[in-house]
Structure P
Amino acid sequence: MASLNLLPWRERERERKKTEFIALLLGTLGLGAGLIFLANMYMDNAIANQEARNSFLQNQISVLDKNIEKIKALDATRQALLDRMSIIEDLQGKRPAIVHLFDEVATALPQGMYLTSLTQTGDLIRLTGKAESNARVSSYMNRLDESQWLSSSNLNLIKIEKELQDKSNNSKLRDFSLDVSQKNRRGDKS
């Protein structure tokens, strides 16, 4: 039989497979490096995009914080204005009350009596004066209780001060002090 020498063919086949292996290895490495490069670019782009979104949100948050501060300032101004309006409305409602108070105090005053002072603290009015008799003070208190603007007269003090020289009789002046409550009657007109 003739001898065939397959050694050079095997050698060439080995070289071809080796070259093919190296080509596949380099191709795979290139493909892996390309994929890593693309993944890296994608991640860098995604991070940059998210940072831009975060920056935009931070800017919008700062704008909204400024708006919130303005709203709080406006609310404080609004509340101050509402408080002022309430005070003005209260004063407007009480405005006729002082006129009615003086009118009622003067109209209810009987003959033989006069007032020396009138002091008001809130709704409480203290009247002090002089009277010829206890009956006149009692009559004055009754008239004040009948008033639609005053109520709850309360006698604090009656004392005899000095002699009043009258031609017909000798009578003594009495100092008196009484408290009266003023009714809140806003908007009433009599």
Structure Q
Amino acid sequence: MAPRDAEATKARILVAAVAAFAEQGYSGARVDRIADAAKCNKSMIYSYFGCKEELFDSVINAAVGDLHKSVPFTPDDLPGFAGRLFDFLAAHPAEIRIDAWRRLERPCNTPFEREVFAGKIAALDEVRGSSVKKLSSADLIVQVIAIAWTWVTTPESLGSLATSDVKAQRKQVVQSVERLCNEML
């Protein structure tokens, strides 16, 4: 019998959990189906992740970590950051679905998420300096991220009436953030 590779098993569980939570949400995903997809025993999920809620938090943390690594925050180039964030989101629809399910079923955040956003706020504060601003750095980041998410989260009924050209969408995202920054910085 081959020795058990804990890290490989955890990785398979996480991949299976991402797929299950993206497709069925927190409530719809079943631990036994995640175990089957990961080719492991259900008890391994509980051993490595504790419970379904902690597994979901691990999926959220993995998604946030992947996004954070793939789209480095550039506080001195918010339009470029918004464009790269748009690109990432357009290429990773499962991340959008997981975030939507989380907002619907478990509207809380993890300590890791708070840490990531606190780091972004501190970095932007440093770039902006201490002068009085029209918006706090946190509020500015909220708006930049919202603009980047716009096209990928627009209701299909409206999106079908707007441009479907992804390059044009990206250009609009970047230009909107440029205008926002010119107004708020």
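Every number in this text was worked out from the coordinates using simple rules, so none of it is lab data. Not measured: the values here are computed from a predicted model. Cβ atoms are built from the backbone, for glycine too; each structure is taken alone.
Set P, Q, criterion relative contact order in percent (Cα under 8 Å, 6 or more apart): the highest-scoring structure is Q. Supply the structure label, taken from P, Q, corresponding to distance in nm of label points 7 Å out along Cα→Cβ at positions 35 and 139 with the calculated value 11.9. Answer for the origin of the read-out: P. Identify the structure, out of P, Q, from whose coordinates mean count of other Cβ atoms within 10 Å over residues 43-50 was calculated to give 10.0. Structure of origin is P. I have 18.8 for mean count of other Cβ atoms within 10 Å over residues 19-26, calculated from one of the structures P, Q. Which structure is it? It traces back to Q.
Given a value of 19.0, 66 for Rg and Dmax of the Cα atoms in Å, calculated from one of P, Q, which structure does it belong to? Computed on structure Q. When Rg/Rh (Cα atoms, Kirkwood Rh), for residues 107-154 alone is calculated for each of structures P, Q, structure Q gives the greatest result.
Each of P, Q could give helix-only ellipticity at 222 nm (-39500 (n - 2.57) for each DSSP H run of 4 or more, over all residues; to 500), but the derived value -23000 comes from P.
Comparing distance in nm of label points 7 Å out along Cα→Cβ at positions 67 and 99 across structures P, Q, the highest figure comes from P.
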